[in-house]
1. Looking just at distance in nm of label points 7 Å out along Cα→Cβ at positions 15 and 111, which of the labels P, Q, R belongs to the structure with the highest value?
2. Determine which structure produced the value 38 for relative contact order in percent (Cα under 8 Å, 6 or more apart), calculated from the coordinates; the candidates are P, Q, R.
3. Match the computed value -21500 of helix-only ellipticity at 222 nm (-39500 (n - 2.57) for each DSSP H run of 4 or more, over all residues; to 500) to one of the structures P, Q, R, and report its label.
Structure P
Amino acid sequence: MDVSDNQYCFVCGQKNPLGLKAVLEVDREAQSAACTLTIPAEFQGWQDMVHGGVISALLDEVCAYAGMTVGNPVVTGELKTRFRKPVPVEREVTVSARVVEQSRRTVQIEAQLTLEGTVLASAEAKMVMVK
């Protein structure tokens, strides 16, 4: 499988005019990734609340970035998301993830989306390494 970055990713692609343009920071030593961003109202579901699919996409993306700290590109095998509280639009949130386990072909990741230190959503992901 060929995985290449053409900068059109919905979450982090800087060339995607409709995307979130999230800028993720990676800590290879800590096997983690994070970003802080404000989600515009155009990405709401119910009034003033970020759509659950957008929240899942953000958690998936930060898991992928954390997963790539093991050395290979990864793709999502499984993503389990827990929505704890509504995520408001137009507020600065932090999305972070860290590797919790690695096997020969998979990487287990835990992630969370927080607002002012409160966890609003979390995820567990199994990322599959691409050769």
Structure Q
Amino acid sequence: MEQFYINHWAVITCAILNLGLGALWYSPLLFYKTWMRENNFTEEDFLKFNPAKTYTITLVISLVISYNLAFFLGDDKTDAAWGTAAGFLTGFGFSALIFAIVALFEQRSWKYILINGGYITIYFTMIGFILGAWRS
């Protein structure tokens, strides 16, 4: 019988990584201006933003996402390579592509789709790697 294992510290780290990666991805260093323009956001729109509420909900959802992938990668044969591959396949093959379909029906631009789909793909790939590598 295979052993099933979830490293809860790795899952928590992956959830926090979502906040850090998002802060970088949507920052002025990377895609902030293009993302703002593609969403028709202004700086004033962010004055209405409740960061405590948004980041708390984001962290909870990120925990669910991370636990979900951890359950899929919980067998004893999982390693960093398989975790990375599974994370990429989940991020790109499922999540980013269904996001693209929804965005196409919303008549969003390819820039919007690529920025957000890229973030989704990178995030899942990274958490797959962490979950696969951090087995004990």
Structure R
Amino acid sequence: MNRQIIRTDNAPGAIGPYNQGVRAGGFLFTAGQIPLDPKTMEIVGTTAAEQARQALVNAKGIVEAAGLTMGDVVKATVFIRDMGQFAAINEVYATFFPGEPPARSVVEVSRLPKDVLVEIELVAYA
């Protein structure tokens, strides 16, 4: 199996011992993306919806760096701090997946890196 590391300036650089994305065979796995501006590494947004948008922009940057599109995403996992924000996050999420969205899990967690409100990871298939 071929394993290719994906790196891009269109997503935040790794802040730990991991890669932004790994392509293995026909699959691309993104690292969990939090709402960091890739240039400043500062958190973008104060609401869950604003943070979800930036996390998805970051994830999209990794997908595109691998030569794929958001239409190639087959699975998304969304980690949120407050399930009460599900509808607001869902509204933003839907704009990134018009048409047939991927399978998805949404999990409420007690804490996320840098105390953000949302983290999103994607799996795409070429």
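Please treat every number below as a calculation from the coordinates, not as lab data. All values derive from a computational prediction rather than experimental measurement. Cβ atoms are built from the backbone, for glycine too; each structure is taken alone.
1. Q
2. Only structure Q yields this read-out.
3. The correct label is Q.
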